[in-house]
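Below: a set of structures, written as structure tokens.
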Structure 1
Amino acid sequence: MLSGCGTIPRPLVIVKTEVEKDRVPASLIAPCDRGWRKPGAQANARAGGAETVDDLYTRGDENEARLDACAAKVAGVGAWDRQ
């Protein structure tokens, strides 16, 4: 025991547990674009308001591109999860 010192104060220990959770990048969980709709078409119009064969081709091309973008997002989430 140390003479003349009295009692030695114990240091205070503060413990704070903080859980850090990895987050999926925002670009991978952003909502996919809505399906094609011809400008001016009513909301309940069949086939997005397509009236001509060209409208149907445009609709198919845009919806295919939208599907490819969503598939890339899903693949990106899978790649992110495997990291």
Structure 2
Amino acid sequence: MSEPTYSSEARTPEQAVRRLLITMADELAHNEPNRPLTSTGRGAMILRLTGRGPLYDLLLERAPRITTPVRRAAYGAQLRQIAGVR
């Protein structure tokens, strides 16, 4: 079985997940940032970005579960913090 491939800018799964967290944060901040994000919306976004590929479970673990109401921009800010971006 071959190893999963990642973009040239993301040489490890951890680097790829970090980039995906930033991608999610950017999208949430720029597309209807004041709307609520649901748990279903979170899951759909992760699925769309990974396609249940090798990074699906890793991103699902790193992106916090949504247990209380949260605005898209606020959740994006959490993702940036997890990714180490200010």
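Structure data summary
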quantity: Among 1, 2, which structure scores highest (criterion: relative contact order in percent (Cα under 8 Å, 6 or more apart)); calculated: 2
quantity: Given -13500 for helix-only ellipticity at 222 nm (-39500 (n - 2.57) for each DSSP H run of 4 or more, over all residues; to 500), calculated: source structure among 1, 2; calculated: 1
quantity: Structure (1, 2) behind the derived value -0.80, -0.92, -1.02 of log10 I(q)/I(0) by the Debye sum over Cα atoms at q = 0.16, 0.19, 0.22 Å⁻¹; calculated: 1
quantity: Answer label among 1, 2 for the case where FRET efficiency 1/(1 + (r/R0)^6) of positions 16 and 40 (r between Cβ atoms, R0 = 35 Å, to 0.05), calculated from the coordinates, equals 0.05; calculated: 1
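Where a number appears in this text, it was derived from the coordinates with a stated rule and is not lab data. Since we're looking at a predicted model, the values are computed, not measured. Cβ atoms are built from the backbone, for glycine too; each structure is taken alone.
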